[in-house]
Structure P
């Protein structure tokens, strides 16, 4: 049973300590604006939520501007090439040469997130682990966040000027917005990804995208000893349906290339990844701002999720900083959604286009499937033959600007 009671006050309360939350907290702290971050998990649990870490040049530049890019610049490796393979041909796509030298930085999201937590704590930031948000109550001049201190088993109320919902799709921030206050847009798929990690040296020094009638496959570098793979599978499939032997057989088939060999090893992690799209408009409800997965979900194709979350946090931070420093009218706060939504939709459009280009088409209408398959093949061909298409794809792939 919960006992006692704690009441805290701050300028900005940040729900969630993922990429958007910890970036927002660091920028607030660096600009002298009091904030509190709370997360229902402890630090080890947050770190264990491992995700891919493909970081766009735009994200690095924005973090650099706020003195938060050091972990990436010191630890990440870069790549400016990827390869698309089909049974008919292989296209090595050197996108760095089409973008004036822009590349992807590769650094695990869990490591980056933990680095930013360390920076925040070392600078005196307030971070409440194992505090689960329960209710958001908005008033005319403040907002109250009611939460539970899980370790101390007591309720906590945080009074703030604003609250930033960086607590994901299932968090209380999104659930606290009346349905009639926002417009939502969604897209679901009848296939998903099987995500695999294996103790196997990379079989290529750049990402591989397999385009095959059996479905999409992907091979991504993790480090010199571990590789990550993806397979398009049916939503009806379970992990039990995919033995290690079946996984390797499908990766060999879908990524096949003459003279190339897939390095295999012990599979130590496999999970299914739901593919869906979701966007909320606007990304603000009164004193509550939404960022990252709380405001929008995007498929993993193109590696946009982490980048959108960080870029949300930077724009929201800059909006709040100016609000506190210059005291403009509260309507100024609308700029956050006005700036971010066009970029979010551009990322959604690119990710969806790339997804449909590389995946076996959905649907039971065979003529429709055949038609869309030819469209996908046309797009893939244009990467090698149409310079305008290739440059536009490269620019959007390496970073939405």
Structure Q
């Protein structure tokens, strides 16, 4: 039984870019209405743990070859907890709740829609004449609702829809909390071969089949990330009951160690993940796509380890791991990204008793910074702006363990 996958846990005290970008749109979108700045209080804590429960058996064919057959039951759990609150805008030197400001804008838009409709009904405007009010055209353009050649009747409808959109936007700008748990499970068949040509060289090969995992959202409260003006419904980030694939890819590993001398052991290994054949639930413009479209290359790792026995009681070791990601930049997100890394580790073991060994180790992972360039639709207005999102992190590991050798003879 061990942790076989997942990304551990992380705390983002200021939230994530995907939380803030829609709120940041308030400043440029309403600059002509006097908005000079925005503010918010955001927070997110997330965790991802995949437990593996494995059972298998080995059979020695002869002194050189042995084989392995086994299976692993995997349980996957992701959690997200956070909030978006105290969202404000500065208007004319006054700080006010952003939801109140947007509701006021919606009221103005509805008033304009009503006035145009009254003018048409009173004969002051002809419904089918082209809408010609410069201020009204500018307002609809800023909202992404203006269509060249629209009539007065079209304009009245557009202003009304704009009012509905503002009411929905105001809902998004109110205080929100998120409490989400995703759970799923799957089974991994495993086969292996061990080859020992001589007393100094040992070679191991293992193949883990792809693990199909479907994660189901158990959403108590959700972040609202959008709205559908036509239906009046809001759109959540993690809809309750929604099921998404989050497979573990097939994995081929090849490892070998060589006893250079009585005290010096060298080990190396390659791990090759068949990402392009799995299904991670990637989406493009909301549509699910195959991993083969999201990955340029499969993910792989190469490892090197050195171990030296200083004495019968003391052993020291050092290791290196290179991990190479093949995910295309356009499918990186702040909630789910894969970047290459280099890890260095150092450790040792000390025999504190004839049958008990104490293990200590430390390792550090340097990730290779990656970025994604994309265009953002400013407040749904149709105006596209260029953005760059950057991904990076580092990890420091400490390990402490005890080995109890029940079958080891005392000397």
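If mean projected area of the Cα convex hull in nm² comes out at 21.5 when worked out from the coordinates, which of P, Q was used?
P
Work out which structure the value 13.1 belongs to, where mean count of other Cβ atoms within 10 Å over residues 306-313 was derived from one of P, Q.
On the way: P: 27.2; Q: 13.1.
Among P, Q, the structure yielding 13.1 for mean count of other Cβ atoms within 10 Å over residues 306-313 is Q.
For relative contact order in percent (Cα under 8 Å, 6 or more apart), find whichever of P, Q sits highest and give me its label.
Answer by largest value of relative contact order in percent (Cα under 8 Å, 6 or more apart): P.
With helix-only ellipticity at 222 nm (-39500 (n - 2.57) for each DSSP H run of 4 or more, over all residues; to 500) coming out at -5000, pick the structure among P, Q it was computed from.
Q
Out of P, Q, choose the structure whose coordinates give mean count of other Cβ atoms within 10 Å over residues 10-17 equal to 26.0 when calculated.
Details: P: 26.0; Q: 13.4.
It traces back to P.
If you work out Cα Rg over 2.2 N^0.38 Å, for residues 146-233 alone for P, Q, which one comes out largest?
Greatest value across P, Q: structure Q.
Just checking, which of P, Q has the largest value of distance in nm of label points 7 Å out along Cα→Cβ at positions 210 and 282?
P
By the measure percent of Cα pairs over 21 Å apart, for residues 218-353 alone, tell me the structure among P, Q with the highest figure.
Comparing P, Q, the top value of percent of Cα pairs over 21 Å apart, for residues 218-353 alone belongs to Q.
Can you spot which of P, Q the value 5.0 was calculated from, given it is distance in nm of label points 7 Å out along Cα→Cβ at positions 18 and 314?
Answer for the origin of the read-out: Q.
Here, each number is a calculation from the coordinates, and none is a lab measurement. All values derive from a computational prediction rather than experimental measurement. Cβ atoms are built from the backbone, for glycine too; each structure is taken alone.
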